[in-house]
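Input: structures, listed below.
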Structure 1
Amino acid sequence: MTIHTRPVELPTLDLSRFNGTAEERQRFVADLTDVLHRHGFFYLTGHGVPQVLVDEVLSVSRRFFALPEADKLLIEMVNSPHFRGYNRAGAERTRGEQDWREQLDVNTEGHPVEAPADAPWNRLHGPNQWPQALPELKDILLRYQAEVTRVGIDVLKAVALALGQPETAFADIYEPSPSQLLKIIRYPGRDATASDQGVGAHKDGGFVTVLLQDRVPGLRVRTEEGEWIEAPPVPGTFVINSGELLELATNGFVRADVHDVVTPPQGVERYSVAFFLGARYDATIPVVPLPAHLKSAERGVTVDPLNPIFRSVGLNNLKSRLRSHPDVAERHHADLLHLLEKPAKG
């Protein structure tokens, strides 16, 4: 395995160009087309999220993780049938192995809804859990969630244009309310973990991910050739990556790259805030009719027996949460565990 350690290997795109003149927009879309096919990962500047809000989010994240464990466990995810709340380091799994990060999961604020047998993913709808010991967390994270949702949708509009489609091409499967999974994350140092797996190698399941990193590196991206390159923090940027929904929609023209996070060195903590923009749970992912010059570069959808991808958005989300959080699955969804035993049709 080869690991490159040069400071910045991934391209940087300026979103203000997409929202600029017609000529600037056209150049941005052209650059994005190439990036989507080669990488699926890039740094984003010009996103318009106020730096004061970015600083607030990182600050309140540190304060949350510094709370006594008893306060955090009051909102432990295992108490939520909707997979919302706090997880201790080692509680989440990737490909069956423990991820050494503690985190708080927040999704679209809502209420439980009926979940008939033919739509079990409706169980994912519901309220978030918020810590009583840190009341300001809710307002800050929901304001940030709204901002990165805007960024994600702008990127998705640009993606549609890059694929030769109208910019609203994906609106039918994310409006009126997309999935808005937000995670604040703390990676403890190597002395406090059982392995180097901060989070194991995986692809993200949504449309696009908007990642905020603090000052400590750890994110790595695997190229199509099997080499690993680092994606260190760059001040003022987000790391954007495309997810499995875009790989499905484009028959593999768009890359959903495998990536992981390496545990920080001994005595060092790493913080990040990951936002995953997804489609509605009741949506089905279509195949985008790519223009001929892009269609000829389709690579097909990745086939992974341990992580099958379905065109049913709800089924994709549900199987991911059941697999990643076996304690929640066993407590609240024992009747759905059969979904993990063999591939389902979707």
Structure 2
Amino acid sequence: MSESARYYVGFNRVRGIGPARLRMLLDVFGDAERAWHAPAEALARAGLDRRSLENLLETRAHLDLDREMRRIAAVGAHVLTWEDGEYPKLLAEIPDPPPVLYVRGELKPEDAWAVAVVGTRRASAYGREVTRRLVTALVQAGVTIVSGLARGIDTVAHQTALEAGGRTIAVLGCGIDLVYPPEHRDLARRIAAQGALVTEYPLGTQPEPGNFPPRNRIISGLSLGVVVTEAGRDSGAIITADYAAEQGRDVFAVPGSILAAGCAGPNRLIQDGARPVLEPNDILRELNLTMVAQQAEARQALPATETEALILSHLSDEPVHVDDLTRAVGLPVAQVTSTLALMELKGMVRQVGGMKYCKF
């Protein structure tokens, strides 16, 4: 946890200061501590609107940051901010990622290989069974399962991941000191012991309906792809899939009966271009997750080198031909191709055909 975490937590308590305004303040003042203590006149000159400024001054006058940090620790949680190396790299890539994550449990490097599995709260026998089969196979392949701790499909996804001995992350729409729905307290405890509970909301935040659509961007943001197994056409799972598409993540959907309301969402997603899922390998192959365990071992045994870092800095989601990459990094082609082969083994890059590579 960074030394400035307490100031991030303070700003997270201020109504009207979200990721965009906080970045503006950091750009102007240099760091969170100076921004937190800045005079009102300087904050106004920096571009903070009147209402946000009033809220900041009010919060600053009454919030004891040390006490707030002790309260977070007292519920068994810790915080991660933009400045922490442990902040999830996938999440950091999305537009306006949450400045603060409250975490119970532990986020680990292997959670970079994560897939979200979401769906309706009113799961049918079909939806539950499909979710169990897919999650079991994903966990056996070394994939972390992300979902929202809601009733129905989310519950099945978390429980199946735990029963299969895998890792799972639940993203909450309330404070880390609360569990919603309340009957999931034991499930939440088990998730924290075998994965993590995560939220962007401060302590004491109640599970208001308006909290859940924004939290869905974190579910997709933590994941390489989102799988919708069963959902209505206008459900929260579809919102999560929409966020995934906006974030450049893959969207998968399980087809079902055109007569079943719970299949209307996935069927519509497929019609709109989502990848249909008929078996677990449809997900694993598309996301290059067929060798997660071997990739994790390779990363641990062979840490990143300066050459790998240089090559990675010239790659993105857009494929680049190895000849263009060689010219860009200014290294011999033999060194670039051999390094790319090792990076592919580690799961850092993938070849998309025709000697073209992109970032994993």
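Just so you know, all these numbers are worked out from the coordinates, no wet-lab data involved. In this text the structure is predicted, and so the values were computed from the model without any measurement. Cβ atoms are built from the backbone, for glycine too; each structure is taken alone.
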Structures 1, 2, by Rg/Rh (Cα atoms, Kirkwood Rh): label with the highest value: 2
If percent of Cα pairs over 16 Å apart, for residues 122-233 alone is computed and equals 73, the structure in 1, 2: 1
Given -8500 for helix-only ellipticity at 222 nm (-39500 (n - 2.57) for each DSSP H run of 4 or more, over all residues; to 500), calculated: source structure among 1, 2: 1
For 2.6 (distance in nm of label points 7 Å out along Cα→Cβ at positions 26 and 66, calculated) the corresponding structure among 1, 2: 2
Label whose coordinates, when FRET efficiency 1/(1 + (r/R0)^6) of positions 50 and 130 (r between Cβ atoms, R0 = 25 Å, to 0.05) is calculated, return 0.65 (choices 1, 2): 1
Read-out relative contact order in percent (Cα under 8 Å, 6 or more apart), computed value 13, structure in 1, 2: 2
